[in-house]
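Each in structure tokens, the structures are laid out below.
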Structure 1
Amino acid sequence: MTANAQLLEDIAASLARGALIPYLGPGLLDLVPDAPVPPSPERLVAQLTAKTTVPHKIRNKLTAAAQYIENFKHRKSLVALMNEAYAASVPPGALHRRLAELPLPLVVDAWYDDAMQAALAPRADWGQVQGLSQSEHFGNWFGFYGADGTVVPDEYASGWTTLLYKPLGARAPAGNYLISDSDYVEVLTEIDIQTPIPQAVQVLRDGRNFLFLGCRFNDQLQRTFARQIMKRSSDRHWAVLPGEPTRNELRFLAEQNITRIDLPLAEFGARFATLGAEATAA
């Protein structure tokens with residue numbers, strides 16, 4: 001048995017136990033042909049800075065460029081640009097659809113598109129929680145929404161089969177975004193004591209295994225969010241990470257006991273589609 005085949009068996013076993021938590025990054029949009037929204041931080045900052053003047057030295061730095069727009073054009077202008085960038089609904093890819101077929105207790109989706117929401121839309125037994133910017137929702141770190149997009153109390157989450165966690169916010173249903181330097185400073189000031197992490201997420205992650213799809217860990221913000229969202233989960237996780245990892249990525253994988261799966265995401269998705277038939281039937 002090859003190493004990847006064994007890892008897939010291990011993932012299947014976690015799925016069968018109800019212990020698997022997919023953690024989706026912007027790279028998952030690579031599996032959506034002609035995705036109509038920016039599929040990466042690089043593409044997003046390019047779109048934002050094409051719409052408004054930003055100093056040259058920060059034009060390629062997403063959070064700094066967003067902060068400049070917020071400071072000099074107003075927060076409403078930044079939100080309007082983000083709403084424009086993610087206005088188009090993204091048709092879910094095959095891997096999104098497969099994940100939506102499974103009774104997963106928690107799915108973390110760390111990008112602004114709505115592909116995972118669209119994949120879950122045919123179901124009624126799910127809801128989502130999104131991170132909120134303190135500049136717009138001071139004192140409230142997150143908001144819960146039902147499957148129809150309406151605001152609901154936190155306790156509704158206990159009745160959902162699947163909770164979708166969008167820590168950075170999303171265009172749908174309410175245009176919530178963590179995007180600027182100040183957004184992240186507020187969250188990072190509190191994240192070590194877990195204040196910005198919803199209690200429902202903290203309960204669901206306990207003892208479970210994370211599977212990272214479409215994520216890279218070559219940026220400190222991405223590593224920090226992943227580390228804090230994983231806190232107090234199990235001691236075994238996986239990441240589909242094709243290509244040569246950076247030294248920072250290798251260090252992070254070792255630190256968090258994340259086993260790297262060296263497969264193209266599309267190939268992994270095709271193999272993953274054959275897993276979990278029993279879980280789907282249940």
Structure 2
Amino acid sequence: MNDGRAVTVKAAATSANLGGGFDCLGVALGLYHTVVARFSDKFEIISDAGAPLGRNNLVYVAMNEVFKKFGKADAAVRLVSNSEIPRASGLGSSAACVVCGAVAANALLGNPLSQSEITDIAAKLDGHPDNVLPSITGGVTAAYKDGDNIGYIRVDAPTDLVFAVATPDFGLKTEKARAVLPQTYSRSDCVYSLSRAVVTFGALALGKIDMLKATGDRLHQPYRAPLIKDYAEVVNAFENAGAVGSCLSGAGPSVLAFFKDENAARKTALPRGWTLRALKAENSPVRVCVE
């Protein structure tokens with residue numbers, strides 16, 4: 001099966017939820033996971049991300065889901081994986097792994113799967129379409145699931161919008177962040193979050209940056225914030241620096257803020273142990289190159 005071709009895939013980080021859009025909204029950001037893969041006579045993974053180097057590596061797990069569909073389960077590959085995305089940070093590091101793997105395997109097989117089919121595989125592995133979709137399509141996505149089917153709307157993010165991300169020197173597993181959520185919510189809390197999710201997506205779609213102050217939420221942020229040391233201080237620091245609004249990035253612990261001015265974003269005085277990144281949205285889809 002070793003035909004010598006190498007496939008390079010570059011998938012963007014994502015920030016999901018965006019406040020009130022719990023499990024629905026997401027945006028692709030300018031941090032990347034890059035994978036170079038080729039069929040090989042022996043299995044080999046080289047990674048800079050501290051990930052497993054066996055067949056349980058998440059990139060390969062996603063590749064193998066594609067291989068299985070075409071009778072090539074457990075195919076041997078040589079895989080080189082490099083990531084700029086901090087792990088367990090709420091920036092879609094796992095989603096980027098899954099996207100890289102599924103897209104790389106599809107390219108090695110000659111692209112037999114459509115984007116929709118790749119999205120279904122990636123979302124099933126990751127568990128949440130709001131994480132994987134922006135990484136596949138670029139831009140901002142609003143998604144829903146109907147059984148096993150995923151529907152979504154995608155728009156470009158405003159090019160003059162700065163996404164400031166504060167990431168602490170500790171991680172937060174999604175499982176732990178999801179375990180603190182209640183089983184039921186009041187009608188008023190649902191309406192509160194729903195209204196803000198709709199306005200947030202509209203603001204991003206129309207470039208109405210001032211309306212991104214509508215990042216309030218009552219479905220996940222009030223329950224997850226106590227898990228994050230210095231969360232209130234980070235939110236206050238962003239506000240003092242001139243952010244239009246802020247929210248948890250994904251399940252946390254990173255905090256995302258929206259700025260009109262990159263210089264203002266970079267002047268945010270974060271607590272000790274937090275790293276600041278001032279990013280632009282990635283509006284291009286996942287990149288694939290076959291050599």
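Consider the structures 1, 2: one of them gives 0.95 for FRET efficiency 1/(1 + (r/R0)^6) of positions 105 and 137 (r between Cβ atoms, R0 = 30 Å, to 0.05) as calculated from the coordinates. Say which.
Derived from the structure labelled 2.
Which one of 1, 2 has relative contact order in percent (Cα under 8 Å, 6 or more apart), as calculated from the coordinates, equal to 22?
The read-out comes from structure 1.
As an exercise: FRET efficiency 1/(1 + (r/R0)^6) of positions 73 and 241 (r between Cβ atoms, R0 = 35 Å, to 0.05), calculated from one structure in 1, 2, equals 0.10. Which structure is it?
Here the read-out was taken from 2.
Output the label of whichever structure in 1, 2 has the greatest value of FRET efficiency 1/(1 + (r/R0)^6) of positions 161 and 273 (r between Cβ atoms, R0 = 30 Å, to 0.05).
For this comparison of FRET efficiency 1/(1 + (r/R0)^6) of positions 161 and 273 (r between Cβ atoms, R0 = 30 Å, to 0.05), the top structure is 1.
Can you spot which of 1, 2 the value 57, 40, 35 was calculated from, given it is Cα extents along the principal axes in Å?
Of the options listed, only 2 reproduces it.
Thinking only about distance in nm of label points 7 Å out along Cα→Cβ at positions 121 and 169, which of 1, 2 has the largest value? Please list the in-between numbers first.
On the way: 1: 2.2; 2: 4.0.
Across 1, 2, distance in nm of label points 7 Å out along Cα→Cβ at positions 121 and 169 peaks for 2.
A value of 17.2 was computed for mean count of other Cβ atoms within 10 Å over residues 9-16; which of 1, 2 is the source structure?
Matching structure: 1.
Rule-based calculations on the coordinates, nothing more; no lab input. Here the structure is a predicted model, which means the values were calculated and not measured. Cβ atoms are built from the backbone, for glycine too; each structure is taken alone.
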